[in-house]
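Got some structures for you, see below.
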Structure I
Amino acid sequence: MKLMTKLATATALSLGLATPALAQVKLEWWDFLAGGDGVRMQALIDEFNAEHPDIQVSGTTLEWGLPFYTKVRTATAVGQGPDIMTYHLSRLPLALEENVLSPISAQDLETAGLTKEDFFPAAIEAASTDDGQLMAVPFDIHAVVAFYNKTALEGTDWLDENGNLTGISSIEDMTALLQWAKGEGFSDPLSFQSEGGGGTWRMFYTLLRQQDGELITDGEVLAGDNMDKAVTAIQTLADWRSEGLIPEQAAYEASVALFSGQKAVIHINGVWEVPTFKDSAADGSLGFDWSANEVPQMMDQPATWADSHAFAIPQNPNMTDEERSAVMTVIGWMQEHSLAWADAGHIPAYKPTVDSAEYAALEPNATYASLADNAAFDPRSSIAGVASPVYDAVDNLIAPAVHGFLSAEDAAAEMKAQLQSLID
């Protein structure tokens, strides 16, 4: 029989006919990755498929945020979910409550050629239950960083000999830099998405965690002196706004444009904007030298808002061992090829990539990679994470307080009351 198969194949080749298809494991993939992230991920999927004729991944990109997670929940409930998907680790507590994820076993990791020690501890902790059960495999750590105009800061006390930000170790230091920039003609010295929940949450949470503050402690929102720390974080942003040091109601795209258009000397945003500024610098449209560093420590400890994209397997009692093995093969391959993902600005969660000479040559990525040790993930709560009630509370309360529509004290108190009602 084997001889006949070989002869048939040889005959087909000689006649220019298609050979019999290899047996394949076909995997359905869902993600929420748009723009440059989506392009890079699809390129990785295509490369994997080309190298693995026995496993073929078919990718679908769904709408980011609440629509994605709603689709995952409903599809999983009726057994129509994908075989593998991307997942924000900030959503893990809600995923556990909804029972939509299949635990990742030690055998799974072995199949992927991975161990927990291959990853940054903060990412593994965020990907695990309180008792240490891994529920997803981290792919990156994406955080906010401080983009800055090197040309404008050249020759000042805020740029060191290596071109990195320096001299900012307190709120007063940052305020002094922003006031100087205002005097130099920068209309909105520090830009970020100040219009609503996303950008304002990342700024607020960074300042809260730099005070060693906790939003939720043992099921209590802003317990003890965390209320005072929240007020301090809100008031800091409100003071900068009242002095004209941050923009009024800047939408996401507008906040980026303020930096690109040299209206802001510092722009605090996610690492995912690194390609934007690289591309603008490369085509000559940016008009100044730039770089990005970890957000300076302005309070008691270094801390930076962060989240992770991870790979997860939805609950599916009908998944075969062969399919699960194929999924883990995909996940392991993606980790080994995560340098391509780093090109999007993200810090790979897979330490061997970050420790490589190739990653060390990536700038400014290699410079801000230190923030992986100071990553402040969202509170471990089903009301926190991407597109959560916490984001809504920031949008409806903290952002208005930053812009002077209510006091920092009232905003913090109302946020505590609203969020606590969802936990109790």
Structure II
Amino acid sequence: MKKVSVVAAAVVGVLAAGQAMANVDFHGYMRAGVGVSEHGGQQAQLEKNKVGRLGNENDVYGEVGIGKEVYNDNGKSMYVDSMVAMTSNGSNDWESTEGDDAKFALRQFNVQAKGFIASAPEATIWAGKRYYQRKDIHISDFYYLNISGAGAGVEGIEAGPGKLSLAWVRNDRNDNADASVPGSGDTPDAGNNGGALNVNTLDVRYAGIPLWEGASLELIGNAALVNPTDAASQKAKDAKNGFMGTAELTVGLSGGFNKTVVQYGTEGYSKAFAFYGDGSWYGAEANSGASGYRLINWGVSEVGESFEFGHQLVYGVGEGMWDGQDKFTTYSAVVRPMYKWNDNMRTIFEAGYSQDDNDGAKTTNSKFTIAQAWSAGSSFWARPELRVYASYLNSDAVDTDNRPNSGYVFDNGRSKSQMQVGVQVEAWW
């Protein structure tokens, strides 16, 4: 009898666990594939934020999220959300952090509570580490606003015709400035913080403002409040607080949408607009008085029953960001037309062009990709999608005296262009 009781308890435990797992939300994103370059070796990735991502990604990346509503009573609920991510170059079967082949990161770990504010039961209180109302252009993987991180806030408060959201998020800088960004460098003279710089981002959003039928406006304000540690350099201690404002107009179209975005920023936010930043990395070492702005238009639309079309237009300017620098201008254009042969097979073309101009020193990048793809449905957004593609990449640069720059990016610096072919799958769920 005792043995039967133990078995029965085990069965009940398994059934209970199964019932609990049935209520768990499983979500995520992944991309992976294989490619080869005409110069030998694997494919390259060239400024995908500027010239488009199709046939221009050489990594394996995945996010796996698990969430569950853990409390629901009398109109009040609590939801626990979590997510981990992994990235690697996909060179081997066994990839680990020991050989620096792969990197793992904790992306989300938060609790969202709804119905706890009596005067605004529709609002959600949240705290923890979270993707916070991110704004991106999918065809280029370009996030033009993304302050995600550890923080807290309240969102979705009904206020007049729109909804109000308030958040406080940490976007700290590490001990070394980002050497990949011109003017930041990795030495104190070039603007290195010399110590950790705590940056607290305050975010205010008012979304869903109706304008005309099918059109709405969202207004967003971000304030970066710098709080240097005692170990920080004098440059970091002299860093100024910055402000960034964003206005996003969304217009619904038949079978799609169009978004027009205007952004303006002061002090450290000036670098975000020059270098396709999203507001999470605050260029605190920028010179006092630096400023910048960015104009964006993007969207997806249908052209008849068989064609869909995605596009990106970006123009950004940063001024006075470091000593000797007057104006940094960048612009890019990406188009992705798609012809649907049937509900599951499509041919995709993507072309992109960009130019950066730093006081006369110019760099241009371009990309052309053609792909045959099979997808889980006919929509532009249908995923999973398996693609076979061929891409041509080109990068060229001239200095301020209009002379060619030797900084070619392909074939170990010996070529400014490259052909590559590959296969990739992308999915979200």
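Every number here is computed from the coordinates shown, using simple stated rules; none is lab data. Just so it is clear, the structure is predicted and the values come from calculations on it, not from any experiment. Cβ atoms are built from the backbone, for glycine too; each structure is taken alone.
Kindly point out which one of I, II the value 1.1 was derived from, the read-out being distance in nm of label points 7 Å out along Cα→Cβ at positions 303 and 351. Label of the originating structure: II. Work out which structure the value -2000 belongs to, where helix-only ellipticity at 222 nm (-39500 (n - 2.57) for each DSSP H run of 4 or more, over all residues; to 500) was derived from one of I, II. Corresponding structure: II. Here relative contact order in percent (Cα under 8 Å, 6 or more apart) was calculated and came to 26; which of the structures I, II was it taken from? Only structure I yields this read-out. Source structure of the calculated read-out (distance in nm of label points 7 Å out along Cα→Cβ at positions 135 and 391, 2.7) within I, II: II. Structures I, II were shown, and mean projected area of the Cα convex hull in nm² at 24.0 was computed from I.
So Rg and Dmax of the Cα atoms in Å, for residues 263-318 alone, computed for just one structure, reads 17.6, 56; which one of I, II is that? The read-out comes from structure I.
Computing distance in nm of label points 7 Å out along Cα→Cβ at positions 39 and 55 gives 1.8 for which of I, II? Going through each structure in turn, the value belongs to II.
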